[in-house]
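A short reminder: the numbers here are calculations on the coordinates, not readings from a lab. Keep in mind that this is a model prediction, so the values were computed, not measured. Cβ atoms are built from the backbone, for glycine too; each structure is taken alone.
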Structure 1
Amino acid sequence: MSIYPSIRKVRLQLFVLFLFYGNAHSQHYLLPLSYDLNSRYDSTLNRIGSDFHTSSKPYAIRDIRAVGGSDTFPQFGKGPFAKSDSWLSRKLFREHLLQVKGDDYFLALDPIMEFSGGISSETDTSRNTYTNSRGLRVEGYFGKGFSFQSTFLETQAEFPGYVDSAVRATFVVPGGGRTKKLYGGFDYGVSSGSISYALPKYFDFQLGYDRNFIGDGYRSLLLSDNSYQYPFLKINTTFWKVKYMVMYAMFLDGPDGKGEDRSYRRKYGTFHYLDVNIGKRLTVGLLESVIWKYDSTRAYDITYMNPVIFLRPVEFSIGSPDNALIGLNLKYKLTDHYLLYGQAILDEFKIREVRAGDGWWGNKHGFQFGWRAFSLFGVRNLDVGTEINYVRPYTYQHRASATAYAHFNQPLAHPLGANFSESVTSIAYSFKRWGLLTRISIADVGYDYNNALDQVNYGNNVLLSYETRPDEYGNSTGQGLNTNVLNVELRLNYLVNPSSNLALEAGAKIRSAENTLGKMDTRQFWIGLRNVISNRYLDF
């Protein structure tokens, strides 16, 4: 039985609520979950003494303003036609297309789009690539507590070869929805939305069909926005130097059947995240989560609904049928311009086996270590960051895909899944409306194949059952079809309209994947116009 009617009901209910309530509080509405957007505020939010909890995203404007940030855009000026303050000039370069604002309400509507084209050349072939996306975004607030945002987007696209292969293997566009074939490319849609209600001081509630992110880096090993949107109810409480979040979510397992008529099975998750500022420099965050499958005798398990319990003992007390993880997030501010951050994820491990050092399969863990610099060398808006990510084989896997740490055939954490080590370096510079970004990632990945390309579960694909592992001992990170993957990307953009984050963009990318079977090189060039309102992780 397909669960898509249920999802359509959720979307319809959210839309009806949008019509009646509108968006939270002039200072409460949420920013789109975009690395580019968040970076505008990060230097302010990470100053020594700031109690802003940067690891829990998306950000709320109310919280940004409380620490001296701003949701206005004076740094971008009036646009290229500043001498003319006509209606057309304002709408093109500064304002939402349609907006209504009063003392206690605000409503904005913008068309969103991506029209881009380019060329991608692989080792022995080349193809034209394009993206043709059209949609709408509406957001606003009403009164002192309610806010909303909703986005609808329809897309036709043709991707570079390595992305095309990933889509055909999973039936899902990375970060996007399920696909239909369209000549040489794909047709897919994306919709998201949320309603928020903020109490005057300590609590806020979010009901949404969207994504979330926990961490201070480019990647997250705890919970990222790598996968598609999902329904959730999230409760946040913030007091003193503490922020506590509990989230109840519904995910989708891999499909039953084949072709476009395949259906996806339900599964559920509960997440608790406690983030504490210790002194003026150190922040410590603790995550616990559990994923369990739906069946006819067990839907949303009420034993996981208590917002303040420890999930692991409960999961153990009911027979340990589910997939529980714990994680740690750390941040330390060296100065107002430099910070260190890191994460650790523990899926399953035994101290005795770790000390033995003989590669027991069940030592499933990972870590992240990184640093960021804002206005490096005193150059305003020159931001640099480097991070290292390491995840052992079989991490995030469980007895079946129905309890794997994944959604819609995509990992809920890192896009590479598990069984890899990686470094990512980003250099970003902005001046007024211009922006330049360079990002380089180098990964050592162990894919689930031997050299004859027979599929074997070496611990990379988080959807596979760990019970199909070939070896109990002797497992090491990078085992299987060991592949070195290099991604180098350069993007130049001009921010046309900061209110809708509409940007002209040109870019180039080089990707190289090399293993014992050979080397596959990809070179891509593109130019386009798009609203940058979500992250896109194609560097895998």
Structure 2
Amino acid sequence: MALTETPNPTREVFNQPPPLEGYNLYLQNRPLVEATHREGAGWAEERLIAMGDEAGGEPLEWGRLANENPPVLKTHDRYGNRIDEVEFHPAWHWLMDMSVRHATHALPWIEQRPGAHAARAAIMLTGSAVESGHGCPISMTYAAIPALRKQPDVAAEWEPRLTSLEYDKRMIPSEQTAGAICGMAMTERQGGSDVRANTTLAREAADGSWRLTGHKWFCSAPMSDVFLVLAQTESGLSCFLLPRFTPDGERNGFHIDRLKDKLGNRSNASSEIELDEAWAQMIGDEGRGVPTIIEMVNHTRLDCVIGSTGLVREAVAQAAHHCAHRSAFGKLLVEQPLMQNVLADLAIESEAATLTAMRLARAYDESQAGDETATLFKRVATAASKYWVCKSATWTVGEALECLGGNGYVEESKMPRLYREAPLNSIWEGSGNVNSLDVLRAMVKSPDSVEAFMDEVGAAAGAEPRLDSYVAELKRELSDFESMEFRARRVVERMALALQGSILVQNGDPAVADAFCATRLAGDHGRSLGTLPAGVDCARIIERHRPQL
């Protein structure tokens, strides 16, 4: 062969995986497909397939563009008029349009049938693999409806707008738009999660509306059409609905001071705002702001579980895909025993989170239908699962990143974006401590909710000795109230793991359930992922979770 015909080794690309794209994000998630049918949402299969098909295509690129081109605050127009608008890359609006068209923000409120929350959870989980930032306003819009229904006259006006399947990005009075998006402004700089320390004041006007003056340290999605806000009245902390425009079409006294420069979630705008005699309507009873807005918080906490589950699923899919196409030391990474151990352990975390999120969503369906036991169960299960699934997502995504080696540390791999997103859901809607203490509060104020939770865990009694032993120890922990607050994280972690173990033993893949019980519930486990004991069918578990292009 002549020298000129010799291939140039510096330009020949080999031993690199193909892009993970062009596949159905729903259908390729086997645990999710199974859970969708099991939890009563099989009727939404066609809708879910459509979402999975669209999300696995061009929107993957939209996610990259939206994060590489973050929002920009425009406080004034060129003439000096105050406008307080946020400018987004077009990709952000494309993502919002996709999620709204697929009813990610509204399905349970427009489909009055069993399984609607579960179907909507599956849709959101699928979309979370594309891009997490736009999930914030989508989630708040979904979660606002139960709170608004505390004030039927306000709900009658706003619910049709917030459940519209048309996304309208224009900053104009909402009665002129095709649809509306809802944000939230609860916390202030001096109090954070302690919202009772809020200083924003509300003054009632002669016509029965209210005027709010104060600040908010975190206002989520300030480009939204309307917000749920907490403010102090003479009767105490109250909940208000505050639109961007007053009823006469003028811009409301809603001023954006700055956008937060965040670790992750860069596509989404989070802000500090000032309220200057801003027009608002009260939601619920005066002085009962926390119980009113908690209806929204409970649903957004559910979405924290779903969103973290989606992040973990995408990270595991990326890791398994990479290892199935990358060779080292003479064979594919996925064929090497230690890497199999790591990938299978990651897949166990993903399946446990998926089944938990979908079981929780079913509880919301049952509760909405009037099932009091489901209402009690979700009271504790949401907080416990939010604590554990969101917290464990951080190290799970980090381990998945490591599977790609140096490639995973490079932005183009998508893994750094997933890694930056991972801690958010553990902080949003209450940090780990807040959710742990919320479970303790339920033990005192609503002991029936703990009983309902333990009944759910006990549904698998007798099926798996390791689970039985773990649950027995958990019951001993729960009966010992001495230093309970100091031990709160330990107790809530054990509750979450017991719930996951019970769900997996009853409904999960047998190999996954066996490995989960061996490593999360019994004594034969290490302190890091990839420490599964001998005998686990790693190949089966990995194949179950690896996307097939």
Structure 3
Amino acid sequence: MTTRAQEPPYEPYEPYEPSEPSEEPWNGPEGYATHDVTNQPPPVAPYDASDDTALLEGVRREGAGWAEDGLRRLGRRAGSVEAQEWGDLANRHEPVLRTHDRYGNRIDEVEYHPSWHHLMRVAVGEGLAGAPWADGRAGAHVARTAGGLVWGHTEAGHGCPTSMTYAAVPALRAQPELAKVYEPLLTSREYEPGLRTPADKRGLLAGMGMTEKQGGSDVRTNTTTATATAEPGVYTLRGHKWFTSAPMCDVFLVLAQAPGGLSCFLVPRVLPDGTRNTFRIQRLKDKLGNRSNASSEPEFDGTVAWLVGPEGQGVKTIIEMVNCTRLDCVMSSATLMRKTLVEAGHHVRHRSAFGARLVDQPLMRNVLADLALESEAATTLTLRLAGAADRAVRGDTGEAAFRRIATAVGKYWVTKRGPAFTAEALECLGGNGYVEESGMPRHYREAPLLSIWEGSGNVNALDVLRALGRSPASAHALFGELALARGADARLDAAAARLESGLTEASETGARRLVELMALTLQASLLVRHAPPAVADAFCATRLGGDWGHSFGTLPDTADLDGILARALPGEG
């Protein structure tokens, strides 16, 4: 029989007895007022969103050093008070669907807040849409990705139409006669909103319509049908798409079932003769995040469309578009990480608790340094993938093989890390971070989208297995990349060996474990080669060496926190 442990002594409770009320109001100590604001950080804006050492080093390394001056200019604009306010307003004033005009005519238009158009005008003007395809300079695609990493500090939603426009160009090239008409407008730096005849506009935006309610990522179950007309290459579509973002784009690449199988089609909102194509927007999605961007359910009924690529080759035709948008998912996750790290670093530098600034508190420094490691690894991998894409489109077959597997690996892992990262960064602000005015809740809601868009985690993990099985050159290219860091760190060498042996037992059940190891090993190899020892050693010790807890802020005592923070947040270390 157990006995109750003796309770420690305690002071007896004495009930509160109010004193006699004073006739004079109490104003506190001399000089004190209840509305005084102390120990709150100043606004983070204006700041330079390009002030990121890992970003600038990566841009130079991947062949786009010529873009650095423009990137710095864009960074200052992204961090300006005006641009930050655009991002806030575009999300507070969400798009509104107008199905009919005042007379009852079907118009199917979406109205955006002016801030959305300001953001889009800068993004398109800075070449973040299709412009790299018309730029003959080596590194043009790297420069665009770097621009996204910087301009994305404003807000994420308007990155959807710019991403899809960028990705549509290589897919459209499967039909050269269509590309001849539309590519010059898709690669334009002119943003011209509003539905008009495409040929009469100075610039176009492109969207995509792949998924349907019965299948999602399983697009081969699509039921939208395509019927050939008497005019060669022209079809009419009938069906209902489930998730079509940015419905005010000018043209869309759409998958539909033709007589020869699942095929890709170009669907303009306005036909060449100036009449509206049938594109009935049934509703806009009420989403968790990405609120500035309209995502719709369009219905096709006699909708005119042009075949892109051969019948039955729809997935093959549109897969290049998916490769591009997956890279942008990695880029957007890395951008969210960097943006929220900047916000967290700014807060803890200016906020004090328990007699010291938060940034000087050992445990907070550990959290911030751990977040900085994750952010640098994500940014470095993003730019390496962009470099591979740039060289692949210029004919480098080895880089094309690396891109094939590494983009899917990066899409899986970096986007998976985003939600946990933004949650931890938000927590650095405490209750202030949970308030909408801080902007952190918007970033937190945005993060999960990027692991869902362009294929969820399972889809990307299985795609890596598919690449390993069907493209041995991809695995060879990946291990060739890892070999560049061989001998530099024993933990990295051991991880690469585990990865190589794991390929022989690759299975669907273990696909996530395998792809996670691929991602961490690839990130570590890049940091070992390109980052300072403080960063590379801490990353290898934790992500590969097992000296890591299950949350951010568990770096070992041997980690050089000062070195990591001085690199990630100049002036904060």
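Of note:
- With respect to distance in nm of label points 7 Å out along Cα→Cβ at positions 63 and 279, the largest value across structures 1, 2, 3 is given by 2.
- Value 0.10, calculated as FRET efficiency 1/(1 + (r/R0)^6) of positions 207 and 503 (r between Cβ atoms, R0 = 35 Å, to 0.05), assigned to which of 1, 2, 3: 2
- Read-out FRET efficiency 1/(1 + (r/R0)^6) of positions 407 and 471 (r between Cβ atoms, R0 = 25 Å, to 0.05), computed value 0.30, structure in 1, 2, 3: 1
- Label whose coordinates, when Rg/Rh (Cα atoms, Kirkwood Rh) is calculated, return 1.04 (choices 1, 2, 3): 3
- Source structure (of 1, 2, 3) for mean count of other Cβ atoms within 10 Å over residues 375-382, computed value 24.1: 2
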